[in-house]
Structure P
Amino acid sequence: MEVIDLKKELKPLYQPSAKEVVVVDVPPMNFLMVDGEGDPNSSQAFSDAIGVLFTVSYTVKFMIKRGPMAIDYGVMPLEGLWWADDMTKFSPEDKSNWKWTVMIMQPSFVTLEIIEVAIAEVKAKKNPSALSMVRFESLSEGKCAQTMHIGPFSEEGPTIAHVHQFIDTMGHRRGKHHEIYLSDIRKAAPSKWKTIVRQPMH
């Protein structure tokens, strides 16, 4: 059986330094996605979205591992795109008007057909309420600036500002604020949470 480490293969994208902001070229990648809106800290829809993404992702993983491809890989971390219709009102202090897409990257050999079979399997076994919201889509971000934030989400403000200042010295921000959550917040202390902060630029 072939074993692959996607985070290692994509190290520049998923293991940045916390000491500096760097520019990366993010290739098109395929994701399972769920959209929603509102404060993620108090939204049941947000929790349901995360749960169903991991359920489908692990179902796909074991289908691949036990199927003809016989490839084993680790499920990738949760990621989030964040924005507001009026970005001047996009503030960590008031998350009620936030819109979000939570997502998990899928390996290139995972096809829409495999996703559809996995979703049907999850529906037959559990049929979680958010399952109908799951979609499989490619995301192409291209040139981005990113860094690693270490600490609780509530203290991301200076890190985000640092990324924005870095971009403003050489170009312009575009697209949606992107975060990648590398830590299991159920187990790790908040002071050690690792979050990649990424912002598309041109």
Structure Q
Amino acid sequence: MAHPFLRLKGIALPMPRDNIDTDELIPIAENTRTSTKGWGDGLFAAKRYLDGLGHTPDPSFILNQPPYHRAEILLAGTNLGCGSSRESAVWALRDFGFRIVVAASFNETFKRNCVINGLAPLILPRDDVERLSQQVIADPALGMSVDLLDSELWIGGAREQAGTIPFVLDPFYRTLLTTGKTEDDLLGGLRGAIDQRRAEITKSQCWLAS
């Protein structure tokens, strides 16, 4: 699990399109590495570069334009991360520098892969994604702030002035992201209670142990 975090203020990348799949996030030709590091250069490679694997930046692609080139938050439409289940799509986002992905909906496998790799998958209504994207485009330097504990995000740094928008994040996933623990860590912490309950059931319903 990556380093835990509770809050983040960073540049947001507006891509409010539907069905951004894992092959768009990391084309198959970029899947040549054997570790989780070094994948950032391949993120959106088919659209980000003029010559594919040559990696000559296309200045018209938004991720190559300041300040989006240092974005930490991605805004997307519905069904983000659809397609194949390749975890390298999440590795590419994480290695580039993203910590949060906001979408109207996620592919479930992609969403779980995000959490495992320290990337927070936040769900917002489609209208809110569109509105936030327009605000970001109008003034990208304002950035976006996210509070995982309060389940709120807002444009800029001053929460009171900007007005907050609530998002959906599974409570179990929130615990993993804000503590830096893995699923095994949390289950291990419950082992004593599980063993005690098993002993109680075995004693009261002994036929279950036979």
Structure R
Amino acid sequence: MVMAMEEDEKQQEAVLVTPGEVLGRVSDIKPGRGAYAALHNETVYASLTGFRRTLSPPPDSSDQRPTVEVTGHKAHGPVPQPGSIVIARITEVMAKTASADIMCVGPKSVREKFTGIIRQQDVRATEIDKVDMHLSFHPGDIVKALVLSLGDSRAYFLSTAKNELGVVSAESIAGACMVPVSWTEMQCPLTGQIENRKVAKVAS
């Protein structure tokens, strides 16, 4: 009977969780490795993909909350963190936001899917109210961005509001790799047509 209960506990703990998944409340558990507490809603979230484990507190500890950690996922690669510079591919552009698939964290390729969201207020540092998302990004664009935080929908909030951040590679309507001609424009080398983008300044 005891062995059966232990097996049940192991099965319950062998739960694969992903970044942004709710692990519990701060009042009930403490975040360990691979987890973090969001103070604005007192909730503990997973910060990476892995298996959830619950560690009992020491008997003599004044804090008797168990610690929850996320570990042991073999395919675990680099994980975006606030402050990370990432390379992402734009997948959808809407009136107020653009969605992107994060491909690299720093120089390392990710091994799992991470979604990024660029909000209108995070596209550039000036004239934020005049930002037109459709004149800043197009689906398929490759952007360099800064991770601001993990949002509420398992997506990372990204910013391109620095000179060196923004679109680093984009295809023209004609299918050619465009060349930056200003902070806000790129040109097709085949047709000469100008297209609007939030262009990243390339280090010389």
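Can you spot which of P, Q, R the value 14 was calculated from, given it is relative contact order in percent (Cα under 8 Å, 6 or more apart)?
This figure was derived from R.
Where does the value 3.8 come from, among P, Q, R, when distance in nm of label points 7 Å out along Cα→Cβ at positions 105 and 161 is the thing being computed?
Q
If P(r) over Cα pairs in 10 Å bins from 0, in percent, for residues 41-128 alone computes to 18, 46, 32, 4, which of P, Q, R did it come from?
The value was obtained from structure Q.
Quick check for you: by distance in nm of label points 7 Å out along Cα→Cβ at positions 97 and 121, which of P, Q, R is greatest?
By distance in nm of label points 7 Å out along Cα→Cβ at positions 97 and 121, the leading structure of P, Q, R is P.
Among the shown structures P, Q, R, from which was the value 8, 31, 32, 15, 7, 4, 2, 0 of P(r) over Cα pairs in 10 Å bins from 0, in percent calculated?
Matching structure: Q.
Readers should treat all values here as calculations from the given coordinates under stated rules, not as data from a laboratory. On a predicted model such as this, the values are computed, not experimentally measured, just so you know. Cβ atoms are built from the backbone, for glycine too; each structure is taken alone.
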